[in-house]
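Chemist: I've put the structures underneath this note.
Throughout, read-outs are computed from the coordinates displayed, never taken from laboratory work. From a predicted model like this one, the values you see are computed outputs, not experimental measurements. Cβ atoms are built from the backbone, for glycine too; each structure is taken alone.
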Structure P
Amino acid sequence: MKVNQNIVLKIIGLEFLLMIFYTLNGAYQIITKPSNPVLQFIGLVPLAVGILIYLTIKNKWKFYFFDIKLNNSVKNTILLNSPLVLVLLVILLGNKGLNTTSVSDLFLMFIIQFFVVAFIEEIFFRGFMLKMLFSKGIKKSVLISSFLFGITHLLQLIGGQSIEDTILQIIYAFLVGLVLSLLIVNKQSIIITITFHAFNNFFNFMGNVQASSLFAYIIIAILFFYTIYLWKRANKKECIRQEINIAV
């Protein structure tokens, strides 16, 4: 019981910490309206640095990034992750490509998305939270971490986003959370989830136009069927693992 309480408190603490930083960063954006991509997310940099320090001091880099048994061939890994590429292509199509007016802005936005935003969110949700919850079982850990990832996007309302768009984004984020969590469960590296997350944000922020809702629904459909496939694959692996444990 005490162990369960500790996990719950840690999860709440992590979610609260994340929301504080995003709320403060959102308030800064509203007040200053920065055009520089770096300044738009400057409030999150201290959190990213804090994570770097924690992983280094606690010697956790291998645990979260490199403790992956590469049982699959490169071909199988590419095939397993190929729907992520499809999602990114749909985003690009919907946004009619990238706004290349400023190459420096493109570069800075990708850097800030990869090394700050995606890094923070993937470590929090697919790193810290998911692995903390593994003791509760794969299904619960995937669902809870993905749910928290989804509701965190309620903070978009602070920035003036409409309720309809926010609800759509929460659903989208929940499905993305399921997919990325299930990829971790299926022995994929968190580096893959960080990379997808960074490109997803980058394409959306730097698109030529704001895509219509149709493209959002197409992506949601892709993610939905992708989730079902990964869920069944994870269940199969879990059943095999349980059979081995029983046999031993």
Structure Q
Amino acid sequence: MPWIEANGVTLHYSLDGPETGRPLVLVHELGGTSHSWQPLIPRVTAAGHKVLRWDWRGSGLSEKIRGDFSIDDMCADLAALMEAVGFGQPADMVGTALGGGVAIAFAARYPARVRKLVVSSPATGSPGGNERIMTRAAGVKKDGMRPFADPSLALSYPEKYRTDPAAFAEYRNRWICNDPDSFAAHNLMLGAMDESVNFGKLACKALVLSGSDDPLRTPAAVKEIADAIPGADYRELQAGHFLPVYAPDLWAETVLPWLAA
């Protein structure tokens, strides 16, 4: 995976699939990296997509955050990255968890660049922040990532879905290796977001997915988002918060036919 400078920062990204494939952007989750999508890449590219994924500013191997960071900054990074790598537009935009919130925010700010939108368990904001988000942001800045790994992953990657111990161990290790200041900045970004004001403005076709076992974004909460997006399709799946991470087959069986239709 190469690096490129876009929007004044150095971003780590990957392009996979046929050069003439249908453009698809994959947006990872809070605490994750572009590697979260790796198990799905063979299936997505085999379905005829050219795939762009990247480590958010502050995540993985991208430049780290020092100072304030907003959802507008995140969307501007992606827009500049797509431009810098010559990625085809309009593209299908797919995100999970906070990555779903980012995908919605991008579609609202850059509507001409998005053909279809797919989000699973989207975190679209917590206006004014909530206690868990704010406590975690302050805590990781003070004590680092490790003390927060197991309590956080108990909710987002629960025991029920740790059927591949090696895969979970790798995911947990990547989570712990996040830059604490950048992870805190992402949490504060979420606390300041309120994408609900944009749901009704989305003009692209949308598929909104929830996980029946998701305690962070419950099916009822996710369905409210789907109902607020004009013409959106909604489906509840037997999964948790990080659907594409530990249920890639279910994700592919649901999402790829919808994108192809």
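Chemist: Can you rank P, Q by relative contact order in percent (Cα under 8 Å, 6 or more apart) and just name the one with the largest value?
Modeler: P
Chemist: Still on this structure: Suppose mean count of other Cβ atoms within 10 Å over residues 115-122 works out to 26.6; of P, Q, which structure was it derived from? Kindly include the intermediate steps, with their values, before the conclusion.
Modeler: On the way: P: 21.9; Q: 26.6.
The read-out comes from structure Q.
Chemist: Given that FRET efficiency 1/(1 + (r/R0)^6) of positions 27 and 227 (r between Cβ atoms, R0 = 25 Å, to 0.05), derived from a single structure, equals 0.15, which label among P, Q identifies that structure? Walk me through the numbers on the way to the answer.
Modeler: Details: P: 0.15; Q: 0.65.
That value comes from structure P.
Chemist: So FRET efficiency 1/(1 + (r/R0)^6) of positions 35 and 187 (r between Cβ atoms, R0 = 41 Å, to 0.05), computed for just one structure, reads 0.50; which one of P, Q is that?
Modeler: P
Chemist: Let me ask you something else. Name the one structure among P, Q that helix-only ellipticity at 222 nm (-39500 (n - 2.57) for each DSSP H run of 4 or more, over all residues; to 500) of -12500 was derived from.
Modeler: For helix-only ellipticity at 222 nm (-39500 (n - 2.57) for each DSSP H run of 4 or more, over all residues; to 500), the value -12500 is produced by structure Q.
Chemist: Consider the structures P, Q: one of them gives 46, 40, 39 for Cα extents along the principal axes in Å as calculated from the coordinates. Say which.
Modeler: Label of the originating structure: Q.
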